[in-house]
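*Asks:* In the part that follows, the structures are each spelled out as structure tokens.
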Structure P
Amino acid sequence: MLFLVTAGPTREPIDPVRYLSNRSSGKMGYAIAAAALARGHGVVLVTGPVAIPPPPGARVVSVETAREMHAAVAAEIAAADVAVFCAAVSDYRPAEAAAGKIKKDGAELVLRLVENPDILGDTRSVFGYGGVLVGFAAETGSMERHALDKLRRKGCDLIVANDVSRSDIAFDQDDNEVLVLDRAGGRAWLPRAPKAEIARALVARIETVAPG
């Protein structure tokens with residue numbers, strides 16, 4: 001099977017030297033890509049800017065902004081059997097990026113933000129129901145409730161939720177702890193473990209619901 005995996009953060013420019021982003025390191029998405037490769041699957045890794053090397057064997061598509069990631073996914077999704085959206089995509093971007101560096105002048109700086117495209121939400125209509133769509137839900141409260149809502153709204157087969165308010169797992173950490181929900185009502189808790197171990201369990205779970 002061919003896995004399309006998104007990973008890492010996106011960056012939304014404010015001016016030539018500043019951007020809006022988040023704390024994602026890309027470690028979870030890269031671990032999923034590595035686990036899929038180890039199981040003999042092909043992998044296309046659409047990645048935002050990170051400081052870790054991609055797993056050998058993955059075809060890497062590097063992007064920076066959410067709109068670039070949206071375009072890359074749209075170009076690759078038709079060939080995929082499984083799409084795993086692990087990237088921490090910026091929900092908003094500055095309405096306009098300044099052409100030159102914004103200078104501090106003692107006045108209040110106000111940024112007007114606009115929504116970025118919904119990469120996960122747009123995928124099901126293109127992907128159809130012949131492939132497996134896996135989303136991630138990074139939550140800071142009411143994790144299961146928000147994850148279930150996201151699973152239903154986005155048309156996912158599986159949703160992987162983690163608590164990003166914790167300092168010992170998730171963003172920029174080597175470990176994770178996740179709740180996996182499926183659209184048939186299944187529920188599995190994967191306790192804290194290295195991201196490579198969590199990734200292997202997730203790929204094994206995906207294989208049970210993937211066609212062929």
Structure Q
Amino acid sequence: MQKIQTQGVHHITFVGADRQTSIDFWEGVLGMPMIFEQPNLDAPAQNHLYFDPGDGRLITVFTNENRKPDPAHNPEGIGNLQHIAFTVSRATYTQAKSRLDERGIKNTGEVDRGFMYSIYFRDPLGQLIELACYKFDPPVGVTHAEVLLEAHLLRTSQNDYNITDAHLADAIEILTRRTTRSLSDDRTPKDPYARVRNDKDRSDHHIEEVNRG
């Protein structure tokens with residue numbers, strides 16, 4: 001028996017209301033370019049909109065001009081989507097609350113998740129949306145997921161409640177040492193200022209002796 005190995009999210013599809021509501025939200029609020037549209041091949045009476053969320057993958061929406069927007073919160077029972085999160089840069093994240101506020105969109109404001117910052121709000125159809133900004137950049141050639149896995153191992157070994165900046169920083173150091181080579185035989189932490197401090201202490205002591213003498 002073999003696994004069916006996934007290699008990423010291909011696309012996520014939402015059931016929308018009318019066409020313009022979807023365009024105004026996904027492109028007009030979140031800046032996702034609409035890259036093409038065509039009929040829903042399984043239900044030709046519906047339209048199918050395709051948006052680029054920023055990484056070249058797809059967010060798609062089924063629309064029908066007979067459906068009206070309903071802002072009631074989407075159900076969050078077993079098997080339902082609780083929320084979907086989109087990556088934003090730190091510069092965009094710091095502006096998110098004010099840009100939502102100016103549109104009158106209720107939001108949580110900044111939420112610190114330990115390894116990332118989040119802000120939550122609902123789309124015009126009641127779906128909970130998160131904008132997320134990682135606190136860290138992974139080493140070259142390493143994914144965010146690999147850093148988080150290493151940080152989790154550090155957290156659990158230390159019996160800490162959640163991942164913090166210290167776990168992330170240590171995880172990045174471990175992964176950098178693991179994935180990059182060095183000519184040094186000893187890559188353990190060092191204190192290059194110790195000799196300077198010792199030399200200064202000796203110099204200060206000598207000066208004191210001379211002054212006393």
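*Asks:* To test your reading of the models, identify which of P, Q gives 11.4 for mean count of other Cβ atoms within 10 Å over residues 36-43 when calculated.
*Replies:* Numbers: P: 17.6; Q: 11.4.
Only one of P, Q returns 11.4 for mean count of other Cβ atoms within 10 Å over residues 36-43, namely Q.
*Asks:* If you rank structures P, Q by distance in nm of label points 7 Å out along Cα→Cβ at positions 60 and 180, which sits at the top with the largest value? Each step should come with its number before you reach the end.
*Replies:* Details: P: 2.7; Q: 4.1.
Structure Q gives the largest value of distance in nm of label points 7 Å out along Cα→Cβ at positions 60 and 180 among P, Q.
*Asks:* Moving to a separate point now. Identify the structure, out of P, Q, from whose coordinates Rg and Dmax of the Cα atoms in Å was calculated to give 26.1, 101.
*Replies:* Numbers: P: 17.3, 62; Q: 26.1, 101.
Comparing all candidates, it corresponds to Q.
*Asks:* With mean count of other Cβ atoms within 10 Å over residues 100-107 as the yardstick, tell me which of P, Q scores highest. All intermediate terms of the calculation are to be shown ahead of the outcome.
*Replies:* Details: P: 7.9; Q: 12.0.
Structure Q comes out on top.
*Asks:* With relative contact order in percent (Cα under 8 Å, 6 or more apart) coming out at 21, pick the structure among P, Q it was computed from. Let's see the in-between values first.
*Replies:* Values: P: 21; Q: 14.
It was calculated from structure P.
*Asks:* Figure out for me which of the structures P, Q the number 1.3 belongs to, where distance in nm of label points 7 Å out along Cα→Cβ at positions 20 and 164 was derived from the coordinates. Let's see the in-between values first.
*Replies:* Details: P: 1.3; Q: 5.2.
The structure behind it is P.
*Asks:* Further, regarding this structure: Determine which structure produced the value 11.6 for mean count of other Cβ atoms within 10 Å over residues 68-75, calculated from the coordinates; the candidates are P, Q.
*Replies:* Values: P: 18.6; Q: 11.6.
Going label by label, the one that fits is Q.
Readers should treat all values here as calculations from the given coordinates under stated rules, not as data from a laboratory. Predicted, not measured: the structure shown is a model, and the values here were computed from it. Cβ atoms are built from the backbone, for glycine too; each structure is taken alone.
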